[in-house]
Structure 1
Amino acid sequence: MVRQFFILSAGILLFPFVFLLYILIGRKKKLWIFGSWRGQKYSDNSKALFEYVLQNEKDIKAVWITKNKTVYHELKSKQFPVVMNHSPKAVYYMLRAGFSTGSLSATTDTFGSKWFLAYKITCLYLTHGMPSKYAGYDEPKLAHKKKLITEKKSIGLKLYFSVFPQKNPRNLYSVSTSDFFVPFLESALLIPSNRIFVTGTPRLDTLFSTKKNDYITDIRKKFPTAKIIIYMPTFRASFDGGPSFKPFGQFGFNAEKFIRILEKHDYVFLNKGHFWDGRLSEREFSERFINVIDNPLLDVYDLIKDTDILMTDYSSIYFDFLPLLKPVILTPFDFDSYTQNYRGQYYDYRQELPSIKAFNWNEVCDILEKKSYFPLTEAQTLKYHKYIDGNSSARLTKEIRKILSI
């Protein structure tokens, strides 16, 4: 709270300078800045869009801003334009760029604590995924803030948004994979529906890449006939400082039984916890049970495109996996407690999502033994994806050019 006060105070003190600079020289519409996961990772939608722009939009100067030295050195080695967030060059780009985008935030991913430098920049929030669970301003802890913004009665908030218009969600843009999600995104983000582009999210383009992931390739060399399952549950309390989700210590998990099924039916199980949770298990119960360790350069979309089966619960990865037309096993082990204690749902999860569901590990084992999992049909998938192709970044870039008039 104290840190936020100092940042806000700095923003107010520096506002005359930022405002005057904007009046005198404006912003460069063809200078775009990108970031991801609060400046700590090189992944997700912003990575996909950044690389598309670098390769295909030669008149645009695209720059990645990061706080992570591993990311910085990796991008430098690839000769990608990258700067550290605290550098004078980054501050220059923050003051001059005409466009900013990120995966967790349209400004925090790029500007970090210097968000007050973002006056009059055009911001696109790429989102972390399409929602099934309540997100953003629909979370109970943000109910009061949502009420203040939507009612437009707070004089203090009006003054705040006049000085820092980039903090007003009504001024942002966002993206969706289909019309189905637009009302939920509008409610969660408070971004008007006419500012939400139904183009598909950039990271979906990765699913259509023919380049093989080295990590998965090595696994297939060792297990050439195996079906590779990737397990990716969402977080629970860890985002707010609570305990990490530990699914292997509950819900009837029996390691011996599970490994026996993996071996008998030729599966390899990749165990990938959410970024906020870290490792879901400290143990690897077998050579067929592999913990995927997160790192600043890990892009899970490179992984999932080459796997055979997805297991998840309430994560948006479910929707992103569907265009592959591969099987999904939904694992809402704690559905009642999750919806009551953590996040409610925008729709009837059990009825709306047609994939097979397992409510404990015994049911997972039964599904794997009987091979009763199945992919959705293309017709079913089109409800959640207006486009099933690798052109989301291209469509979105056209929309960005329109709003920037370039």
Structure 2
Amino acid sequence: MPASASGWSTFSPRPQSAPVVSTSSGTGGYALNISGGGSPDVYGGWRTRIGGIAGGTYYRFSVRALPADILSLRESISILLRWSGSFGPEVSPDYVWDFRPAAQPQGALIFDRIVQAPSGSTAVDVDLLLQWSAGGRVMFDQLSLTRSAAPAPRNVRVAAIYDRPSGTQSGYESVQRVASYAEQVAIDHRPDIMVLGEQLNMIGAPGTPDSQAEPVPGMSSDVIAGVARRQAVNIVFGFVERVGDRLYNTAVLLDRNGNVAGRYHKVQLARPEAEAGMAPGDSVPVFDLDFGKVALLICNDLAFPEPAREAALQGADLLLVPFWGGRVSLARARAVENGIHLAISGYDQASEVVDPLGAVLASTGEITGAPKVAIADIDLSHRFRELWLGDWRDISNKERRTAPYRYRVP
């Protein structure tokens, strides 16, 4: 990085949208300041070029930012690494878009990311900019760009199970049947996470949701917890859950010790579920496991973009979905539009694991009635860069706007 502020220049695409810029002293020597100057279309800031970049090498960029009067930090503060070398505009820039609170001062943020310079790179332009924030201000200091080791891989073995019990006498018996097969899968394949089907304590058994519903933890969920504990595997399964006098279509997350690590109440209930007396959920939480962040969705949630989007914006690396049946194309679309992995456990269609480009990594294939499993090994640290587009997960998270979408269904 330049030793002084004189190593930076200002930029803006139009004089009408140029920000107000200045320099000042800061921790580490100098600070670069940008303000909107009252222009709602403000777009621009500071730029410097750094040579001696080695293509294929990993670099760590870090900067402290102190924002003020900015409504959307993710939208209005942009940091771009524009690579140059033996290629053209087909190689898109990298965003440094995620941040965490700085130790001091209050309100300061740390933007920090390890990225790999594209093959053929010889230099990089670092852009610090403010966009679309008329009254906003931001100060940048403590800037650094250094060579780095590659991020540690986050390898995860995912098992998406197809197992549809039929002719059982109770929901408890259905759960036992699925648990038996799931345990054999765990023994044979040693997955890190297994996804089982929707409403395990209803599928294949007589009765209504009201008659089969149970609390969690409870007798039936304890059967699945026993598998998780004995085989040291994380498990997601669907369940009709009773909470007080309410019924939910629930996805339960168990950790490797068999403890409940999270639960999700289906937000997008299908009409028959509402008619059966189930209550809808009201949020899409994200949960931390030993390999990364996961979110649970259920079947009809994938017919709508909002639940998966909510999970992705909170940093979910993997969507885990008990899935009775429906349009699998929409399930794959949710992976593509958010740039994240997805695993579904189906009844009326194959269970599968999908990558962020929509490619099916593993599938149980044709439904024959016999239990099957789709196994895929994924690395959650791997980036999926495409020519011209770049990394869609970055774009989806950084460029997605929220303020203009104000319409609410009456």
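Rule-based calculations on the coordinates, nothing more; no lab input. Keep in mind the model is a prediction, meaning the values are calculated, not measured. Cβ atoms are built from the backbone, for glycine too; each structure is taken alone.
Here mean projected area of the Cα convex hull in nm², for residues 97-320 alone was calculated and came to 14.6; which of the structures 1, 2 was it taken from? Matching structure: 1. Once Kirkwood radius over Cα pairs in Å is evaluated on every structure in 1, 2, the highest one turns out to be 2. With helix-only ellipticity at 222 nm (-39500 (n - 2.57) for each DSSP H run of 4 or more, over all residues; to 500) coming out at -5000, pick the structure among 1, 2 it was computed from. Label of the source structure: 2. Of the structures labelled 1, 2, one was used to calculate mean count of other Cβ atoms within 10 Å over residues 73-80, giving 19.5. Name it. Of the structures listed, the value fits 2.
Here distance in nm of label points 7 Å out along Cα→Cβ at positions 153 and 393 was derived from just one of the structures 1, 2, and that gives 4.7; the source is 1.
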